[in-house]
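Asks: What follows is a group of structures, each given as C-alpha cells.
Every number in this text was worked out from the coordinates using simple rules, so none of it is lab data. Keep in mind it's a predicted model, so treat the numbers as computed, not measured. Cβ atoms are built from the backbone, for glycine too; each structure is taken alone.
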Structure 1
Amino acid sequence: MNSLGASEMTSNAGKLKLLVTGASGFIGYEVARQLSVGGYHPRLMTRRRGDDCEICHFDADFVMADLKKPASLKSAVKNVDGIIHLGARATFESYATLKPSILDGSVALMAAAIEAGVKHFVYSSSLLVYGDSASPVNADTKPKPALDYGRIKVDTEQKLSAMAASAGISFAALRLPHVYGIRDLYFRQLRAGHLILPGLGKNIYTHLHVADAAMAMIACAEQAYSGILPFGDRLPSTWTDFLRVARPYFPKARVIRMPQWLALLLTAVLTPMRRIRPHSGMETPGAVKTYNFNLAVDPKLLWEDIGLSPQYATIFEGIPAAMRQEVKAVF
C-alpha cells in the first residue's frame, strides 16, 4: 500500500479507539488528521485550554491532561484500545529538564494505560538514540546517544517496554528521523524569511515526510506491532540536497550558512538565556551537533514488517508534495 488507502475510510466500524498525546504538535497533528479522516474518531489529548485550536475541527473527542500530573491521565486513557504517544518536551536540553515529561510522564501514561486495560502502545522515540555513524543504522545497531535527549529516549524505551511486556501490551518504539512537512521548524523558518544552517550540510541523514511517519505509527497500533526500530524514507540524503529541493519554493528567504564551530559558540552563549524564554527553541549546542551527524537508516526497516511503503519515497517527492499542501492550505 503506497498511500493512506484503507485508513482513509469514512466508517469507524471495527476501528480501534486510539488516544493521541501531543495531538496539537507537528507530528501529532498529522496523526490526528489521518485518524479523523480515516473514520477512527480518536481521542486527542492536549495539555492546556486553547492548544486544540488547530485540531478542534477534527472528527474526534478531546481531553485535557498533563503528563506531569498522573491523576489527570485516568480520564484520558479510559475506554481506549491503544495509545499513540507523541506528547513530551522535544528540545535538546539537560536530562534533568527533560525527565519530568519524557521519562516520568511516559511511565505515568503507561501505568494509567495498564490500569485501564489498554492493549496497544506506540511510542515516538528518536534516531538520536544513536550518535554520529559512519555506516547506516540497522536493526542490530546498538544505541550510543551523544546527547541527553537521546539518553533519556533510550531509558524511556526500556522502561516502557518492560512495563508493557509485564502487562501483555503490544509496544512499539519508533525511532523517528528528521520528520518534515509544512508545519515543521525548518519550513517555518524559510517561510519567515531566514534559515540558519550550522554546518556544511554534506553529512548524510535520514528524512521522512510527516504523512508517512503518521501512517506508520497508526499501522503499528492497528497491527499490534511490537518492536523497537529506527526507520525513514527510501533514500537518506544530505542536508545540502534537502535545501536544494526546498529552496526554490522560498525565493525571498535568506539562507545563512554558519561554520559549525561558530554555531556551537553562539548557542553556548545563548543557552543560559533560554531560562527566561516562555517557549524553548532549538538554538542549543545539541541541535548544532545533531545537524552535523551522519545518521542514515537502512531504508527497509519497519516498512517490511508492517507491509507498507512510504507514500513519499524520497525528499525529491516529499518536499514538493509538502509545498503543494501549503498552497492548498492557503487557498
Structure 2
Amino acid sequence: MRIGITGTNFVSDFFMRASSLVEQIEVTAVTSGHYENALAFQSKYGIVNVYKNLEEMLDSGTVDAVYLGVPNSMHAPLTLQCLRHHVPVITEKPFAASLKEATQMIRTAEEENTYVHDAIVPLYTDHFALLKKSLGKVGKIHRAVFSFTKYSSRYDAYLAGKNPTTFRADLCNGSWMDLGVYCLSDCVGLFGSPKKIQASGILLDTGADCQGSAIFTYDGFDAVLLHSKVTDTKIMSEIEGEDGILQFDVPSLIKTIWFTDRHTGKTEQLCEPDDTSFACQLRDFVHSSETGLKESALVPHALTLEIAGILEQCRKQSGVVYPCDSREEEL
C-alpha cells in the first residue's frame, strides 16, 4: 500500500519508524503546509514524491492512502478532502476537535464508501487487549487512575513569549487533546461511558489548557484522569481492586503491565516491554482498508464517536473553547 504523509511534525517521524515495521506499507509521497518542510522530510527519508498541497497529492495517482499528521483544527477538513477523493485516510488523534466534526467525518466515510481510521494508538495493541482481559485479576474494582503527565519541550518557548502550536486554542490544541485523550480513550475502551463526568483544567492566555483532571463515575467505582504538559510525574496508571492492582506505564503506548496480588504481596510482570504500538494500528489500518471493512473491528465508529463526545464534554467543562464550537455549517 502506497501511503502519502501530510504534515512533517515529530509525529510523522513516529509514523516513518512504525511504517518500516509493516511490510505492506511504502511511503511514496509527502506534503506540508510549508513546502520547504516537505522537501526536508523528503530528503531525510528518501521519499520519491513531494507535493505542495494535499489536493495535488490526492490527484497524483502516487498514493493509495493518506496519513494526516497535522494540527487538530485540520483533522476534519483534510479527512473529508481525502474521503471525497475516495482515498482511505489515517487521521491522527484526537480524531476530531468536536463531536459534530467526528460525526460528519464518519458519515462522509459511509457515504463515500471509503475507509477512515481513528489513529488512537493504544486501543489497537495486544497490550491493551491483555490489560482488558486481566481486569478480573483485581476482583471488584474500586478505583482506576489514568495518568499522563509530561513536560512539553514547547512550554519553554511559550514562556519565552513565543506562540508554539502546542498551546494554541485556535488550532484546537492543548493538554486534553494531546495527552488527556489517551487517558480518556483507555478508560472508555476499558469501562465504557461513565455515568457522570467532572472535569477541570488550567488555561493559558492563549485559551488552550496546559493541564487538567477529571473524575468519571461508574457503577461502584471512580476513574481519575490526570494529564499535564507543564510538569512531570512519577504517578503510574493503575486499576485498584479488592484482590490486587493492575499497573501500566504510558497510556499512549502501554509498554508494560504489572499485577500485584493483594493476598500474597507478589508483583508479576504480565508482558514483555513493547515499543512498537504505533505499528499495531498501522497493521489494523492495512487489514481493514484492504479487506473492504467499513470500520475497524478494534476501534469501531461507535467507539470513536463515544470518545469524541466525552472529550468535548471534558474540555468544555475545563473552559476550553475552540472556533469549531460556534461554527453552525458543516465542512
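Asks: Can you tell which of 1, 2 yields 13.7 when Kirkwood radius over Cα pairs in Å, for residues 191-254 alone is derived from it?
Replies: Details: 1: 14.2; 2: 13.7.
It was calculated from structure 2.
Asks: Suppose mean count of other Cβ atoms within 10 Å over residues 63-70 works out to 23.2; of 1, 2, which structure was it derived from? Display every interim value, and only then the final one.
Replies: Numbers: 1: 17.5; 2: 23.2.
Going through each structure in turn, the value belongs to 2.
Asks: Assign the value 17.1, calculated as mean count of other Cβ atoms within 10 Å over residues 15-22, to the correct structure from 1, 2.
Replies: On the way: 1: 24.1; 2: 17.1.
Going through each structure in turn, the value belongs to 2.
Asks: By the measure FRET efficiency 1/(1 + (r/R0)^6) of positions 23 and 263 (r between Cβ atoms, R0 = 35 Å, to 0.05), tell me the structure among 1, 2 with the highest figure. Before the final figure, lay out each step's value.
Replies: On the way: 1: 0.60; 2: 0.15.
Largest one: structure 1.
Asks: Which of 1, 2 yields 0.15 for FRET efficiency 1/(1 + (r/R0)^6) of positions 167 and 319 (r between Cβ atoms, R0 = 30 Å, to 0.05), as computed?
Replies: Working: 1: 0.15; 2: 1.00.
Of the options listed, only 1 reproduces it.
Asks: Suppose Kirkwood radius over Cα pairs in Å, for residues 71-110 alone works out to 9.9; of 1, 2, which structure was it derived from?
Replies: On the way: 1: 11.2; 2: 9.9.
This figure was derived from 2.
Asks: Let me ask something additional. Looking at structures 1, 2, which one was Rg/Rh (Cα atoms, Kirkwood Rh) calculated from, given that it came out as 0.97?
Replies: On the way: 1: 0.94; 2: 0.97.
It was calculated from structure 2.
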